[in-house]
Structures are given as structure tokens and as C-alpha cells.
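Several structures are given next for inspection.
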Structure P
Amino acid sequence: MILPGSTIGMLGGGQLGRMSTFKAKQMGYNVVVLDSAPHCPCGQVADRQIVAPFDDEAALRQLAAACDVITYEFENVAVRAVELLESWGKTVWPDSHALRISQHRWAEKEFLRQSGVGVADFFKVAARADLAIAAEQIGFPGLLKTATGGYDGKGQILLHNNTQAGQAFDTLNHPALVWEKQVPFVKELSVICARNRQGEVVTYPATENIHVDNILDISLAPAEVPAKVQAEAQRVARIIAEKLNLVGVCGVEMFLLPDETILVNELAPRPHNSGHYTIDACRCSQFEQHIRAICDLPLGSTELKGYAAMANLLGTGTGNNLTGLENVLQNSRVCFHLYGKHQAAAKRKMGHVTALSDSSVHEALAWALEAREKLKWQ
């Protein structure tokens, strides 16, 4: 076990690192973050920030020397950085194997298929000639996605015919692509799971996620689905955690089909936006769970205190000052979180609100939407 008083290293200084750091500090740990942006959201609350890119070997050596265990807050950290840290004898959780799988769609989809969980039909596209084969085997409508680097809908184009496929291939201009069958899902779900080195696994209830312009807008917990769907979603997440040999928290994004089949869409081996509600709505948040897991402590309860709705607060590009908070805080069932970002650029995730209800997820959603409506960027 890595006990309080030890130092945790954080690769990445965004809001996920920030919220993980809050919990680490509450539990008595020190935190050192590596990020190229001075005074980043995580750096504001950590004990120390190393200002450097993730591929700066000298900076990585500083991080290694300072820390007892290292983690990362998003999966676009270069695998090479984690491999270097591991080669120097440092413990990094989740490890480079989990990171490599999650950040390349070819590897991710093969892993899911081999794990025996449902995944949409796909075809690996490495050259223009592969488009005709993919069109024949997978068909339309389909999605052409870059195998690396995509998030919040970036790096993917919807296809309805061969002409669009050729245009998308040129537009994406990427050496590794995936042609994926567009599935007729009725809901997007996610399950946050955690596993420690002892093999203990816990799952949070599946949430329903609503996206706008491919960016997560609303998460509802628990998802309004039949009990057998809820159980199956959590079962699938447990399988993935075990097959991945996960240590830490992982967000498992899923599609629910009309016949109640579940297909896994993507993996995120770190705290996940759809799990932000757990800070206020669960006995042990996903962020505390992550710290427990990477420090090999017993995992906490995932029990919900009630119904929850989380609404993201996005920048609008119209100003950096948020107004209306005094009106939001009049409702004691609404919890407010800002991430310490200085520029409220359009569609940038700046914070979130979570509303809690004792009676229904619909009441929680109404309160969350009402609160968000009162907040304006000026």
C-alpha cells in the first residue's frame, strides 16, 4: 500500500487531475503535476507543478524522482512517456498496456472483441483501397474515425455513400482509420468501474449520457433502464476491468440497442466526465476511488445517495466572467463546480452542476437545467 504522506504524480493538469488532486489532498497525500500550461487547473491545487511537455525526458525524470506512484488524467498522454517512467522502475497506474489499448481504436476494438463483449462491426482502414472493402463488409451508414487523437466527436465523419467515404478519407488525412458501423442505439450509457492491485473490482450504476454536438451535455444517474440492462452494463464493465488488468478507474462508454443489447463504444482508463456526479451523489466519488485504487487501498462504496443529474458548463466565447451564481445557490439541492480555467472559449468545459433529488431523476434534471440556465458568461 502507498499510504498518506506519500507523493502522487499526475500526468496532465486539466479538471480531471484537479478533482483527483482535491481528493488526494483530503486523504493526506502530496501531489506533483506535470503539464505544459503554467498554473493549470490541477497545478492550482497540487503541491507542485513541473511546467513541461509530456515528452520532456528531463521533466519526466523530475516527476519520477519526486513521486511514489504516478497516474494520468487523460489517455492522450504519449505511451512512450509512461514506458520511460516504467523503465526507470516507477509504478504508473493504469499501466502502459492499458494506455496503449485505449488510445488506439484498432487495439481497443480488437481488445473488446477478444474480451467477449459486444462491439459495433468495424474495419481497419490504412489505405484508400481499404475503403471499398470496408463499404462492402461494414456498409452504410458508417463512421470513419481516426484511430488516435479523437475526442468529443473530433476526428470522425458520418458516411452515407462511397463518395463521402473518399472525401472523408482525404479530410481526416490520417495513417490509421476505423470504418465503424453506425448502430441504431436508443440510449448512450456509461459505467465507471475501479480495480485495485488485489483484484477488487467495483462498479457505479450505469448512467444515461446525452450529447450535444458530440460533447457530453447531461448525465443522469442511475440510467432509466430495466434492471437486467443495468446489471448487464455493470457486468460488462467488470469484465473489461479484469481483462485490462486495470489498476485505477475506467469509464466504459456503451450503446443500448432497441433489443436491449449492449455494445461497448470506447474505454477511458481514468476518471470520466460522466462520473462527475459521484462527487456529490455517492458515498465514495470516482476521484477518491481512483486514488484508493492506485495506492492499493480497499475500494469504497459506490452506493448512490439519491437520484442525480449532472450538466456540463461550457464556455461560449462571449466572456470569461460567470454571473448568476447567487441565484443558483438558492437551491440547496444543486452543487456547483468550476475548474479554474481562465478562458471560457466556445465549447470548452469550464465546470458542471449536479442536482440531487430524493424522488426522481427527472426532478434532478429539471433542477440542473434550471441552474445552468441562470449562469451566463460575460
Structure Q
Amino acid sequence: MLIGFELSGEHETLPRAEVLACLRAHGIRYDEKEHTDRILVIEAGTSSTSASMAQIARRLGMTHRIYAILGVSVSSRYGDECEMEALIKDSVERVMEPGDTFAVRVRRSKGAVVHGEYKGMELEREVGAMIKRMGYEVDLKNPSKTFVVLFTRHKCFLALLLHSIEKKRYGQRKPHLRPFFSPGVIMPKLARVLVNLSAVKSGEILLDPFCGTGGILIEAGMVGATPIGMDIQAKMVRGASENLLFYHLEGHLITADATDIPMRANSVDAVVTDMPYGRVSLLSGGINAESRASFMERLYEEAIGEVDRVLKRGRRAVIVFNSPTLFSLLPNWGLKLNIAERHEYRVHRSLTRYIAVLEK
């Protein structure tokens, strides 16, 4: 079964990585067929079901739509009406049932050029007429099936829309709308992507040892994981607990030092955390500028060493930090964690967050 993901264009690498991590979390075996013009196409194994795709759709943050790919043309040129009609006839008969209604949409990925006589709404009407001649009725408001003619620069896909991703939910969870707020926190959509990159499954334990106001914990709870949060500041722990309750989520909050995590070895299924970089004085009890770099390196080494200890073998830790130097430091710390992925996320002109996906 070919599945297509229409990725958002808000980041170069994170949308694809998020989809693949979610497939992993749901135990879906796949072969990646192509990734071009913000379209990711995979061939999913028999473990792919409509229920699992619906669950993945509810998780994703940087994907617009999920499709079942019904047919592919090796050229984006629309001009051979007989070829298109044959492709549509074969595909439609496979998915339509008696009494089903339909709608047709045309979408172009960035850079796609549609040649030939038909463009946009004209192409929608032409394809719709082909399907209508097969005996099916059009319903533009509430169709049983929505067919999408999806153009990239080099291919044309005939697809069946499976799921559209609702993005408003992230805006409704903006940090300033929560009972407890502190500036400089990760926004909900990015927090969701980070949780997804960890490949945590529903019911599994996700630890954030620098939980702050609980933004990562909230997104972990939203995907069904059991969030455990730690912070050295009791005020943050109380605030994170209040924020979880605000969204009717259950979690475990601990006031503790991330360099000495009070948990057993190999007891955590996933770790996702945003390492501190602007709160050094609070964490150290006052520190001068000259020793800042050495203090932060020691903090990172000890905290990630603890992450290495509590994380189960074969699982992931997603670490966010504000300097690319951590990528070069990690291999020198004698950890079982290996760098599986690297991402850069530009927050604004003066702040870039670096994301390391680590596997044990």
C-alpha cells in the first residue's frame, strides 16, 4: 500500500523525520519510495491499517495531509486524456462502493508546473466528469471520498485523501494561555514534533528532566504517553503540574537535579528535553561569565549521562540545546547513546535551537 504525506514547508528536515518516527512508534514497517517537493511516499507493510493512520494523523505536527496513492504518472504533464481516464477508472473502482459520493481536488507542490490544456478548477471538473460517467454522484460539501490529483515537479499522483491534519489545536495551546507561564519556552507544535521524534508509544513513559513549565509533558500526554517531569526549581514543578491539570492530563512531577535523576537504570521509554541555557545563575547559585562555558559543559555531560543511564536500550532521547558544539562533545563522554539525527531549528534571528536525536 502506497501512502503519501504532504509535508509542511516550515522546516527542511523535521517534517519527514517526524513522519518516519511516528511510523516507528506504531510498528508500521515501510520502504521509503521518494521524498520530493514536500511529498513523502512510503510503501507500508500489512501492519498499516486505517486505524493506525488515523492515530498517526492525530499525532503529526508538521504534515498537512495523508493520502492513499492510487496511481502514479512519471510525468507531471497532463495532456493524454485516454491515459488519465484509464488510470482514474482503475483506481476509482478499487475504492468506491455503491452509494458513495465524491469530490475532486487538484494540488500542486512547490515548484510543480501543470502543462497541457487543463489547470486548476478546469482539471477538477474534467476528472470529476470522468468519475461521474462511471455512475457516481458529486458532493462537494460532504463527499464519501475525496480524490486528489497531486502534482510534483516530475510526477503526477492520483490519490485518495485519508486525513487532513488540524493545525488550530496548537494555537489553542499557546504558552501564554496556560495557567502558569514563563517566557522563552518551546511552542506547542515544535514540542509535539520533539515528542514524536522520540517514537514514544501510547502508555509508555516519557521523561523530561528539565521540564520547566511542562510544554513537552503536555504534548507527551496528548499522544497518550505517561509524562514524568523534573526540574530543580520547585516553582517550575508546581507550575508544570498546574498546566497538566489544566488540560486534564495526568503526570508525575519531581523537584530534583537532572544530574542525579531519582529513577532506576533502564526504566524510561523515551526522553525529550530542552537543555537550559538562559538560567545558569539560577541553576548554579551565581556564576561569572568566565566559567559559564565550563559549567554548562559539565552540566550537559552529567545530565545526559543520567539520561543514558535511565533510558532503555534501543530507545530514543531527543535533546534540544543552543550550540552545535554538543554534537562534537557527545562522542567523547563514553555514552551508549549514538547520534541518529541532527536538526537545526531557527527560532528567530538571534536564536537557533539544535536538536539531537540519540539512540541507545
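Brief remarks on what is shown
- Between structures P, Q, the calculation of FRET efficiency 1/(1 + (r/R0)^6) of positions 108 and 180 (r between Cβ atoms, R0 = 35 Å, to 0.05) yields its largest number for P.
- Origin of the value 30, where percent of Cα pairs over 37 Å apart was derived from one of P, Q: Q
- With distance in nm of label points 7 Å out along Cα→Cβ at positions 164 and 252 derived as 4.1, matching label from P, Q: Q
- Computed 1.00 for FRET efficiency 1/(1 + (r/R0)^6) of positions 148 and 268 (r between Cβ atoms, R0 = 30 Å, to 0.05) - originating structure among P, Q: P
- Structures P, Q were shown, and volume of the Cα convex hull per residue in Å³, for residues 244-339 alone at 129 was computed from Q.
No lab work stands behind these numbers, since they all come straight from the coordinates. Computed from a predicted structure; not experimentally measured. Cβ atoms are built from the backbone, for glycine too; each structure is taken alone.
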